[in-house]
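Enquirer: Several structures are given next for inspection.
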Structure 1
Amino acid sequence: MKRVFVCDIEKDTEVKDYFLVDRKGIYSSRNNTRYASVRLKDRTGAIEARIWDRVEELSALFERNDIVYVESRAKVYQDQLQLNVASIRKEARDLTHEEIREFHPEAASGVEKLIADFFRITEEIKNEHLRRLFVEMRKRKDILDKFFLLPASLGVHHVSLGGLLEHSVSVAEIALRAVPFLGGDLDIVLAGSLLHDVGKVEEIGLNGGSFAYSDRGRLLGHISLGVRLIEELASAVEGFPDYLADVLKHIVVSHHGEAEWGSPKKPMCIEALVVHYIDNLDAKVMGVKEHMSQNMESEKWTQFHRLYESRFYKIPER
């Protein structure tokens, strides 16, 4: 779909291609000229764009999170590369999963590697019923396609393509090393680590060129949706023990730890405690890393993080 990416744009070149609208606003310059300021992005980065002519007409054709086709020329303004837009229109059709990858960066480890890691970890599971549950999951293209594509959240942690997969694999990888020291049933912890956020495949969906909460996601949340998906998978495995299904579902409903964080139940077995604390650790550390990558106030300190209610210090490289 795309031919020109943000990283390829050079001064005084024509740029005619598709981008994702990350920000949009209409302003007045010092001489009272109306213009539209638009931030355009793709998987390689973002660039500022300006609409100076037919401002109201063109601005009405698109909104934030739309995929747009832009005809423009690259200019330098105050030492920053910028697009002067001559025309812009919204792409009306829904994008395929492959096309959406052109507009969002993917997880740093690479989605293909993470998929291989996911299946490698499922092979670590010795319990026959849990192994067969993941065999059933492999048959569910409707689950796996989204599980391997979606971010883990819309702005808190693991926000890249494949972020949900990256987070789930990270929790399981840490569990592989932690359970031998902490105790607990490793098979259950691994299964719970990989499945604790599986309900997000129905909670989050595509909206234009970006991701948004689905109606079902807003109404039910990923915890209750995850319980339903585990019930479906377990019911497809002949003889799947009721207690094992209940423990897996308990890990899902308790992985946030507290009612104020969205968990209907507190963790009530060793395995649920392990998943909860590793999940919390991985999410928070990645959230701070992503905050640091985009919100440094100086070389050492980030801007204030509203969710974590703190600035963060970046230790200088030695």
Structure 2
Amino acid sequence: MKVLIVKTSSMGDVIHTLPALSDASKFYPDIKFDWVIEENFAEIPAWHKLVDRVIPIALRRWRKHPLHMLKTCELSTFYKSLKSQHYDFIIDAQGLIKSALITYIAKGIRCGMDKYSARESLAAYCYQRKFSIPKQQHAVTRIKQLFSEVLDYKMPDDFPDYGIDISSDKENYLVFIHGTSRPSKLWSKGNWVALAKLAASQGYTVKIPWNNSEEYERAKYIASQSDNVQILAKSNLTEITNVLSKAKGVVAVDTGLGHLAAALNVPTISLYGPTDAKLIGTYGKSVKHLLTKTPGVVDVSAATVWENF
């Protein structure tokens, strides 16, 4: 059986989709998947052994530079690539109008959530088969249920298997994931410094990734206040995955790399402010959620974080 997945972004949403592939393989040992995904996240599906072909799309970049898209023929190349294979099923695991329209290009039975379940109700009108997937459950469970409905098997109730086979010996360091997309999700620099000093008192090195100039400046400040902090070189997803997999633990605000750490089964403490962690929080065997007490700000103390390791 050959199935096309349309799940273009974001990093956390993409990672939340991986356990559904592992579920399907228990009932269809010969199943294989292709996956349409934003180019920035194209490394992730390839980590799962059941993914044959990753088909990158650049919707974000094309919206910013439409003339470049036309000149380079990137859109037509994507179109031809998607039309080159016939699929038994096409699963829109995103439920947006943009992802639903992508299913129209591919050849196969278009499947997705019904108008009451999809994130954008109009997306449901693009599907040939529609399924009711209750919203008040975690995103991992919702996608697992969608796949089980489309492919007609009973959804396993065991703990999700992300299918990322990265075996690494642990080293004596922690990773602090401090960068996120919204100011209300940030943890203060003072708390990061205090936590780094607590880690130093127990002999841990701290490694800090960054992705833009603002994150780099924050990382420099934290490193300037504690001798045990190392700023990582700017890394791609595969490189940062190797760093995360060897860590003794991870502390993360609400961001994609936190979901990746959870999927790698690294002991992870996730700090949540405005996000509903019950629905879209990090999800793994070794995850703890620490929730804010003050709306709109992450006010968990460094001491509380350290106590939860």
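Enquirer: Where is distance in nm of label points 7 Å out along Cα→Cβ at positions 263 and 279 largest, in which of 1, 2?
Expert: Details: 1: 0.7; 2: 2.2.
The maximum falls on structure 2.
Enquirer: Also: Which structure, out of 1, 2, was mean count of other Cβ atoms within 10 Å over residues 199-206 calculated from, if the result is 21.5? Don't skip to the answer; put the middle values down first.
Expert: Working: 1: 21.5; 2: 16.0.
Value 21.5 for mean count of other Cβ atoms within 10 Å over residues 199-206 corresponds to 1 out of 1, 2.
Enquirer: If Cα extents along the principal axes in Å comes out at 71, 46, 33 when worked out from the coordinates, which of 1, 2 was used? Don't skip to the end; give the middle numbers.
Expert: Working: 1: 71, 46, 33; 2: 58, 48, 39.
Source structure: 1.
Enquirer: One of 1, 2 was used to compute Cα Rg over 2.2 N^0.38 Å, for residues 39-190 alone, and the result was 1.26. Which label is that?
Expert: Details: 1: 1.45; 2: 1.26.
Matching structure: 2.
Enquirer: Say we calculate Cα Rg over 2.2 N^0.38 Å, for residues 183-246 alone for every structure; which of 1, 2 gives the highest result? Before the final figure, lay out each step's value.
Expert: Working: 1: 1.33; 2: 1.12.
The maximum falls on structure 1.
Enquirer: For the read-out relative contact order in percent (Cα under 8 Å, 6 or more apart), a value of 12 was computed from one structure; give its label from 1, 2. Present the calculation step by step, with values, prior to reporting the outcome.
Expert: Values: 1: 12; 2: 16.
The read-out was computed on structure 1.
Enquirer: Follow-up. Figure out for me which of the structures 1, 2 the number 21.5 belongs to, where mean count of other Cβ atoms within 10 Å over residues 7-14 was derived from the coordinates. The partial results should precede the final answer.
Expert: Values: 1: 11.4; 2: 21.5.
Source structure for this number: 2.
Enquirer: Among the shown structures 1, 2, from which was the value -13500 of helix-only ellipticity at 222 nm (-39500 (n - 2.57) for each DSSP H run of 4 or more, over all residues; to 500) calculated?
Expert: Answer for the origin of the read-out: 1.
Every number in this text was worked out from the coordinates using simple rules, so none of it is lab data. A quick note: this is a predicted structure, and the numbers were derived from the prediction, not measured. Cβ atoms are built from the backbone, for glycine too; each structure is taken alone.
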